[in-house]
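Scrolling down, you'll hit the structures one after another.
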Structure I
Amino acid sequence: MEADMATGFTVEYLRRIMKERYPDVDDVGEHPMTAVGTVLLSAATLGTTDGKTLIQFTKYSQALISAIALNMQHNGLWVDGRYDCSAWLSPEGTIEDDKFWDHISAACGELWFPGRDTSVSVDTCKIYWDERRGRFI
């Protein structure tokens with residue numbers, strides 16, 4: 001499946017990509033890693049890492065988007081408002097699953113790319129679950 005990077009995408013379209021590509025991740029509801037993947041697809045598709053834009057587009061919380069941003073910036077993947085997604089997303093819109101999942105893991109605070117300080121990260125899955133359970137940070 002290729003992502004339609006040129007026309008009429010919505011956050012629902014990007015969520016559908018996540019669910020179709022990774023059906024084993026979600027149980028009954030949305031899993032945090034699906035939410036994180038949706039945010040990364042949104043940043044790549046919109047061509048921005050701006051928090052307000054991503055919050056408005058995805059409808060995820062500021063806390064979740066900020067945690068993802070910190071982890072991605074610390075891994076050197078979000079720099080100067082741009083997302084370097086070239087490792088997993090081809091110019092034609094083809095997604096390389098293993099490398100995309102590495103970015104999801106980095107955004108979740110579970111993986112650090114070479115040369116990065118492993119002591120700095122935020123647990124985005126915990127933030128996601130706490131928000132769903134009504135426990136706000």
Structure II
Amino acid sequence: MSSSATAAARKILVAEGDPEVCRMVKEVLSRQGFEVVTASEGRAMLQKALAETPDAILLDTALPGMTEIDVCGMLKASKSTRHIPLAFLTDVGDAGAQKTARLAGALMLIPKPFKPEQLLTSVALLVSARPKKPAA
């Protein structure tokens with residue numbers, strides 16, 4: 001499956017506190033056909049997750065306003081967002097961080113800094129992990 005095929009009509013919510021990282025992630029994903037919605041702090045991210053219902057979420061572990069654990073807990077508690085796969089964008093990629101991410105409900109860690117190819121591969125995996133909508 002190609003990245004562009006995966007990207008078709010896919011919306012990604014990027015919650016990143018560093019404006020430069022946010023800009024780079026948005027640029028890389030947009031070039032591949034993803035629709036990208038951004039937030040720079042925890043509460044705005046939660047509001048956008050509810051309003052936009054993205055296909056996947058990339059969540060900075062140092063996002064201002066709320067911890068990634070709190071954000072994940074709120075996302076997983078909401079019926080309208082609990083199915084959305086998410087990954088942590090992090091400066092720490094050790095085994096402890098992996099365990100924390102999994103316990104919080106994240107499917108993976110994407111260590112910073114990352115190459116565009118790594119980001120695209122991770123996002124493709126996230127999007128493919130989203131459950132299919134049940135038939136009406």
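Derivation of every value follows stated rules applied to the coordinates shown; laboratory data play no part. Worth saying up front: this structure is predicted, and the values here are computed from it rather than measured. Cβ atoms are built from the backbone, for glycine too; each structure is taken alone.
Can you spot which of I, II the value 2.8 was calculated from, given it is distance in nm of label points 7 Å out along Cα→Cβ at positions 56 and 120? Please list the in-between numbers first.
Numbers: I: 2.8; II: 1.3.
Structure I accounts for this read-out.
Can you say which of I, II returns 12.1, 36 when Rg and Dmax of the Cα atoms in Å, for residues 80-127 alone is computed? It would help to have the intermediate numbers written out before the result.
Working: I: 12.1, 36; II: 10.9, 32.
Structure I accounts for this read-out.
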